[in-house]
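Below are structures written as structure tokens.
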Structure 1
């Protein structure tokens, strides 16, 4: 458990009650390019508001267990970032809802904002979760019942909605946008310490602990700042089905993912090697599914292939969906990376010579989560 008293206050931080609004977010014109300054420091954007979201239980295997996705994850990462002297920790600036609805359907965003009060008004007790999800041959009409809407807008029951879910998820998007703003203003790299994570959230559904897709929102923001091409590299153990779905028909974002084979691993229905994009996005989606027990050598070979594909695509910046649940002792994953391998990940990403935005995704081995995130950043900035 992390001692929160050891974590210094965030520079200019909003504390647990609000996001900062004291200066407008910088937005470059549509013809402006992201500037490259190559400073050897990684700034971290972070908000205490992540602690507002806490799921008590989840169904894992055949039992209800304490949820693996807990506030202590972000606390541990922040403590290690500070202890390692990675760089300044800054509070997020509120960019509003428009960047969110540039990726997510407005009705879905409205649902997330009102789901908890609707759940309480309907007499709900405890965390709100889906008990019925529509299949393709069922009606796509949005139910009036909150119980029905929870199923309509979700694809599993692992992402319950609590009293603080909207507050934390919204704040996580602002963390990602603030970090993206750093790149748009010339920083070589930035770390968005986002919680809850986002890569399983698609345009109009949540699941897998994810509600709003922080990496996708940040990538779109960079495009809106003047980039013509961006890449998203997802190195979380679980396939980023939401990110893939969002960009699957687009040619301005390359999505590459290294993950557990969906024949064996969650989310099961997304992440196969033959999923390569459609229409304008044909060839802009690259999956590297790997078998259970994959160790560092094979995983790094897949990373080399993903980076080669990224180079040939020619992006102007890369967003890294950084999950460290590939760690050998992660409780819900089966890869065998060691803490030192995350240094190698960061070093390999540096060879792209691109502005890089690291966005926190999964990782549930609490004793090592902070070190593994920090090692990636240290490897990149060395």
Structure 2
């Protein structure tokens, strides 16, 4: 089942221990990263909160927070009878010795321990807070499933049907694109789909495939070898297995002739070094959304180049603003390469129009950089 990594849930409860609210929100992350914010009354619960979240969630940057408001009675001041009795006895003893001594009742109110707040039912508050956390996580996970179902339906609607895939390929061929990428690994007949597209577009176009981590290593090898056996000339296969399965990625790379492109497995220079150490891929996909910026992107390029590994610059779903920065990186990658390879910077084409004036310009399959400083953006539209 597909589950969205971005989700939110908020629950609250009025109990004998007071009012409680719990909020859990998350965005996408490669690993499970948990942040916890607790009021002072619940500070000791942090280990249990982290443990319960870790038992229910496997990944995502998760932030959990609690708010607490004690019941009105908790703000009342009560007379500590024992302390009052001791003070009264002392006052009587002093009065017997010093008859003229007057008692300052206003001053007595400041006596330590004379006025106290009601004792907090910590055990009851703990039980209520953890129960509320469980309810919030239930809603959070259900929300992830609902959003994932919508995403799955959208993906199925987009990918379902070889005829639709072929029609899309022909439309882009006729628009001047000479490199096409098929999304595979979603449970369809990837061999038949690739065969149908190759038959439709002919042998002159370059075909790529992106499995988006959708296969196990044996599945990947079976499909890729079937493409090879049919002579479909697939230029590369992108991220055939799960991002963390570097041994599986290396296994696929070693058992097929089609070059393997590491995408989700490589975010930073540390990742690319690990991939290179295992001979896990033939190429590396650089994305600014993964590296966090141009400096690290170029560091990934340099690390790959030191091992003779070529890089492609890709994108997520950035606007022309993000694509302008990615295109600049792509130009830097090409400048240091003995030969060039088509980059994957089509995200701006998904927009009806650019949100900015200036910047990059699309011309069929080509991205033109602005002849201006920086990204070449001159204003907002």
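List of remarks:
- Among candidates 1, 2, the computation of log10 I(q)/I(0) by the Debye sum over Cα atoms at q = 0.08 Å⁻¹ that gave -0.36 used structure 1.
- Of the structures 1, 2, the one that 0.00 was derived from, the read-out being FRET efficiency 1/(1 + (r/R0)^6) of positions 96 and 216 (r between Cβ atoms, R0 = 25 Å, to 0.05): 2
- Among 1, 2, structure where distance in nm of label points 7 Å out along Cα→Cβ at positions 304 and 320 as derived comes to 1.8: 1
- Structure (1, 2) behind the derived value 10 of relative contact order in percent (Cα under 8 Å, 6 or more apart): 2
- Structure (1, 2) behind the derived value -13500 of helix-only ellipticity at 222 nm (-39500 (n - 2.57) for each DSSP H run of 4 or more, over all residues; to 500): 2
- A value of 92 for volume of the Cα convex hull per residue in Å³, for residues 128-183 alone, calculated from one of 1, 2, originates in structure 2.
Any read-out appearing in this document is the output of simple, stated calculations on the displayed coordinates, not a laboratory observation. Keep in mind that what you see is a predicted model, and the values were worked out from it rather than measured. Cβ atoms are built from the backbone, for glycine too; each structure is taken alone.
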